[in-house]
Structure 1
Amino acid sequence: MRTPARYRGYLKPTAALGGALLLAATLSACSETADKNAKVVTVYSADGLKGEDGKGWYDTVFKEFEKKTGIEVKYVEGGSGEMVQRAVREKSNTQADVLITLPPFIQQADKKGLLKAYTPKGSEAVAPSDKDADGKWTSVVNNYFSFAYNKKELKQPPKTWEELLEGKYKNKLQYSTPGVAGDGTAVVIKAMHDFGGKDAAMKYLGDLQSNNVGPSSSTSKLAPKVDKGELLVSNGDVQMNYAQSKSMPNLGIWFPAKDGGPRTTFALPYAAGLVNKAPHNANAQKFLDYLLSEEAQRQVSAVGGGFAARTDINATDPNATALAELMKGVEVFKPDWKDIDEHYTEYIDAWKSATGN
């Protein structure tokens, strides 16, 4: 993913090892002597909201926030699990001010003591199911799990999970790693729902492994491969893939069904929380307030290709209309996040055992 010149100082966890170690040491030293009054806020986020062309929702709201407040946004991007793990490693020397991940990782972050209660302005308009009752996190962009396919090579998308077992998908299919990427973990959650339980889902994912290219820590890196035809199918999410399709003409979105069942998906929002012991606590609060402002929320669909987290935003832009059409006929189920949180390790270990990863 290209980093616009404006954000060339932003941090990327995909740097070469030597550079990453140097960067970590630099960050550590800076954090220990951090100016609590510095006009800066550091955001650790799951990928997907920053544009390939520098015109995504993050690009837009970061620029506007900086203009309005004079507070510089420093940005670190990676898979949801990767960002939580990084924040855990830094607990004794906190560097992030705001953490934004997909579920169940935002719940894990809270469980690990990474988040501090804060109720952003505008969060009263967010549905109770899309925010923590204790104020530890609030959804800022609503979203749904999906798959991507190459529209040029496949005249129509696959309809079922079972079709992906066909020989034409061998080494042409890839999904991001469960336990590392939020969308990768979503593959396991949806499979367990569609196949009626853990055992049946793991049997299927084990069978699918013979066609799978291999692990990927980032879901966003898969879409370009699908667009170019290196892959025919990958996992993704509606917001990210819809935004990417603006510059990737061969990228399509689809929702697999179990043979004989309905197409299904579930909500997979980007949820933001104030980091406990944030070096720049006041700036972080202002940043969270801005993400949920009417101004920023109205641009979620118009600029980012996603769904506003605030229920009082009635988006009517062309993207919102297209997204509503895309979701027609897709059954949206609600995962049992409490069960997933309690049995998370068990489910990920079962996937590893089934797939040999």
Structure 2
Amino acid sequence: MRTRITNRKHPKPLRRLPHVSYLKPVAAISGALVLAGSLAACSETADKNAKVITVYSADGLKGEDGNGWYDTVFKDFEKETGIKVKYVEGGSGEMVQRATREKSNTQADVLITLPPFIQQADNKGLLQTYTPKGAQQVAPSDKDPDGKWTSVVNNYFSFAYNKKELKQPPKTWEELLDGKYKNKLQYSTPGVAGDGTAVVIKAMHDFGGKDAAMDYLGDLQSNNVGPSSSTSKLAPKIDKGELHIANGDVQMNYKQSKTMPHLGIWFPAKKGGNPTTFALPYAAGLVNKAPHSANAKKFLDYLLSETAQRQVSDIGGGFAARTDINATDPNATALAQIMKGVEVFKPDWKDIDENYEEYIDAWKSATGN
């Protein structure tokens, strides 16, 4: 059985990554889903001409203060089209699991998840082919060749730290084994949260394979607070000092740092190596048998419009998916500085797809989860 995870390359600066391919959910949904609007409204599927769509999405793009990218996009889209967006949020794995359970009575119109869950959704037959307007400006590596999904916001995996408690972030994975981090470190659950799964992917890359990575994550478990189905909920704990270290991603943590002054972003390196990351885009697809398919297509078009894409960095703190958008706003400049000196690698997604269950099972065995 192969344990290879890395195919080191250096894509263009601040380029986002590919397609993701995997996976089979390995944990039951826990915790309540976040809704903007009534869940009961999700059952409004009888009238296909209703001015409404339901979006199932990974967390991170909707602001807690109402000033996130989604907040702006939803409002502007409704103003332009008269179509109201009903929003359901959770971990990437949770959203795919929910849509899978509803296959016989589809509720969602659009599904947006982090890697590798959008590929899982496709493999489960949850997506139908649709190429949004503007998708021709998205790099081939950031969209499905068969038109099942397209990245709408590009992003990178990262870690967060408390800038008040730690004058500077740790530089290496190995430093996190220090006893001073006991019960002050937490990462979201692999297989449930996109950023949690990314911990396993990055560790396997940095440590050179599955066995070494699992040995390390097993050792790290003595400092780990425990599972979390949502990555976004870890940042407030960092800011308050309840945690000193957690996983995250650049877009989400950068946006959160606007209202969380003690939240900083960093990238662990293997001792003796360079800090690394890989692209973790928000990818959107049209749900198979979507109750409001025509409305959903208009929404996907809008997400890739020049207007919405220029707001990705300015409002959302992320990286535009369209390659023809050259953002120069203050956020874009700050994001470029965050990524400076960080090596962007390309995971071997084919290997991950083929051996995903083995990797997650190995993580569960190593950590006792």
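What follows is calculated from the coordinates using simple rules that are stated; it is not laboratory data. As the structure is a computational prediction, the values presented were derived from the model and not from experiment. Cβ atoms are built from the backbone, for glycine too; each structure is taken alone.
So the values come out like this:
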item: For 1.25 (Cα Rg over 2.2 N^0.38 Å, for residues 164-203 alone, calculated) the corresponding structure among 1, 2; result: 1
item: Per distance in nm of label points 7 Å out along Cα→Cβ at positions 84 and 340, the highest-valued of structures 1, 2; result: 2
item: Origin of the derived value 20.6 (mean count of other Cβ atoms within 10 Å over residues 68-75; candidates 1, 2); result: 2
item: Given 1.00 for FRET efficiency 1/(1 + (r/R0)^6) of positions 156 and 196 (r between Cβ atoms, R0 = 30 Å, to 0.05), calculated: source structure among 1, 2; result: 2
item: Structure with the greatest value (metric relative contact order in percent (Cα under 8 Å, 6 or more apart), set 1, 2); result: 2
item: Source structure (of 1, 2) for distance in nm of label points 7 Å out along Cα→Cβ at positions 52 and 348, computed value 2.9; result: 1
